Structure I
Amino acid sequence: MTSEQLNIIKELNAKIQRLIFLYEEAKKKSADLQQSVEERDAKIEELMATITNLEDKNKKLQLAGAFKASSEDTRDAKLKIGKIVREIDKCMALLNK
């Protein structure tokens, strides 16, 4: 082999070593990114479960609040119903004329 061929082989060997190094670095980075994705997926699932739990609690609180009317709310509702009934009675009286 000539000196030129040996130089070409050495350069080729150096490039192959560089490619192997870059491949190993990319492989490590890919593994790190995959782990990060898995951790984020787990966190997302945890947060989605929390959201579902909080939505259920919110619905229960809203339902409980609907049944827990204050006396003032009840009084206002009775007044409004009474007013509506009087208006209906007036309309019926006008229709009967």
Structure II
Amino acid sequence: MNLLIGRRAQQQADRKAQWWANHRPAVSTLFADELERTFRLLVGAPGDGVSWPTPRRPRLRRILMPQTGNHVYFEVDATGQTVQVLAIWGAPRGRSPSL
């Protein structure tokens, strides 16, 4: 299984990792560590998470990163060989990203 991280998702991840490093020094790598574990999980079990379809993306799924309160939005291609991460979005926002 291949993992592709979209440009938007990478930018979001970079900003969140920097925020944790700057604002939570006691657990400065918590976000990055949890994101890495989530990516490994998605590669090994791409069916995890919950279906979160939209009109534009009927195969959209998301998985919660419980320690940091973020959702990873992703799609699995039809052949099941690639997981594409589209967004990393704070669950407390109470809404989904525009995808």
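Comparing distance in nm of label points 7 Å out along Cα→Cβ at positions 1 and 73 across structures I, II, the highest figure comes from I.
Of structures I, II, which gives 10.0 when mean count of other Cβ atoms within 10 Å over residues 33-40 is computed from the coordinates?
Values: I: 10.0; II: 15.9.
The correct label is I.
Figure out for me which of the structures I, II the number -35000 belongs to, where helix-only ellipticity at 222 nm (-39500 (n - 2.57) for each DSSP H run of 4 or more, over all residues; to 500) was derived from the coordinates.
Working: I: -35000; II: -10500.
Matching structure: I.
Computed over structures I, II, Cα Rg over 2.2 N^0.38 Å, for residues 9-64 alone reaches its largest value in I.
Tell me which structure, out of I, II, gives -0.89, -0.92, -1.00, -1.10 once log10 I(q)/I(0) by the Debye sum over Cα atoms at q = 0.15, 0.16, 0.19, 0.23 Å⁻¹ is calculated. The value was obtained from structure I.
Once mean count of other Cβ atoms within 10 Å over residues 41-48 is calculated for all of I, II, which comes out largest? Before the final figure, lay out the partial values.
Values: I: 10.0; II: 14.0.
Largest calculated value belongs to II.
Quick note: the coordinates plus some simple rules give every number you see, no bench work behind them. These figures come from a predicted structure and were not determined experimentally. Cβ atoms are built from the backbone, for glycine too; each structure is taken alone.
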